[in-house]
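Take a look at the structures below.
A short reminder: the numbers here are calculations on the coordinates, not readings from a lab. Source: prediction; values computed, not measured. Cβ atoms are built from the backbone, for glycine too; each structure is taken alone.
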Structure I
Amino acid sequence: MTKETTRFYATGRRKTAQARVYLIPDSQGNWMINTVPFKNYFKEVTAEFIANQPFEVTKTKGKFSIMANVSGGGYASQAEALRHGISRALLEYDATLRPVLKKEGLLTRDAREKERMKYGQKGARARYQFSKR
């Protein structure tokens with residue numbers, strides 16, 4: 001990669017996963033996640049489908065190479081964090097894509113997190129069985 005190459009940066013998050021995404025306009029379409037090719041990093045097909053959603057919606061598939069650093073969470077939430085980061089980076093590239101991405105809900109940060117376990121109980125909501133005697 002040369003110094004003149006334009007890169008568009010964005011951060012995506014889901015649960016405890018974070019994805020720092022660099023979008024590079026070119027026709028090669030190389031995807032590197034934590035310096036590993038995408039196919040080797042994400043084994044499931046669903047992860048590939050989730051990560052490609054922003055490109056499918058905006059009809060920009062194959063126009064970008066991606067370099068991303070992903071950490072935290074599990075594979076599913078990492079894929080969703082990557083999707084969020086790609087969507088935000090596409091906005092940096094072209095702001096006119098906003099209505100399309102917004103309509104599909106790809107710009108909204110999914111704020112659902114794991115509920116903490118409460119003391120004196122089995123879990124966040126689960127209780128120990130109550131007995132009068």
Structure II
Amino acid sequence: MNISGPPVAAALRYYHVDPVDLLVIHDDIDLPFGKLRLHTGRGTGGHNGVRSIVEQIGSRDFARLKIGVGRPPGRMDPAAFVLQRFDADERREIDLLVEDAAAVVDRYVTDPERAVQMAGERRPDQ
């Protein structure tokens with residue numbers, strides 16, 4: 001995941017897609033667990049996969065749907081934190097969060113402004 005840039009850049013070239021039409025979905029430890037946020041064009045937020053994409057496509061002007069996983073406890077390595085399994089309670093919440101994220105992505109295709117609003121809501125359009 002940390003070197004997502006080369007395949008993303010290759011896909012953009014192959015399909016003749018501009019970066020402004022790209023939507024990247026990724027985890028975010030700076031968002032509280034269970035939150036979604038959709039925005040365009042900001043920095044990498046320290047996310048190595050996003051950094052790799054920016055470096056390879058030469059632009060920050062693409063949309064990102066961030067899925068909050070929360071901060072690692074104590075001094076735990078962030079990479080180890082995001083790779084560990086969710087506990088039973090988190091697992092149930094993640095299943096719902098993935099459904100919410102899918103609804104946001106579906107709406108993004110036809111109505112990006114509404115998708116941004118939906119990302120800020122829990123259980124969008126439900």
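Given a value of 0.60 for FRET efficiency 1/(1 + (r/R0)^6) of positions 71 and 95 (r between Cβ atoms, R0 = 30 Å, to 0.05), point me to the structure among I, II it was derived from.
Values: I: 0.60; II: 0.90.
Matching structure: I.
Taking Kirkwood radius over Cα pairs in Å as the quantity of interest, name the structure among I, II where it is greatest. Before the final figure, lay out each step's value.
Values: I: 16.2; II: 15.3.
When Kirkwood radius over Cα pairs in Å is computed for each of I, II, structure I gives the biggest number.
Work out distance in nm of label points 7 Å out along Cα→Cβ at positions 15 and 103 for each of structures I, II, then name the structure with the largest result. Evaluating distance in nm of label points 7 Å out along Cα→Cβ at positions 15 and 103 on every structure, the highest lands on I. When distance in nm of label points 7 Å out along Cα→Cβ at positions 55 and 111 is calculated for each of structures I, II, structure II comes out greatest. Among the shown structures I, II, from which was the value -14000 of helix-only ellipticity at 222 nm (-39500 (n - 2.57) for each DSSP H run of 4 or more, over all residues; to 500) calculated? Derived from II, not from the others.
Taking FRET efficiency 1/(1 + (r/R0)^6) of positions 39 and 79 (r between Cβ atoms, R0 = 25 Å, to 0.05) from the coordinates of each of I, II, which one would give 1.00?
So the calculation was done on I.
For mean count of other Cβ atoms within 10 Å over residues 7-14, which structure out of I, II has the highest calculated value? Write down the numbers at each step before the final one.
On the way: I: 18.6; II: 13.5.
With respect to mean count of other Cβ atoms within 10 Å over residues 7-14, the highest-scoring structure among I, II is I.
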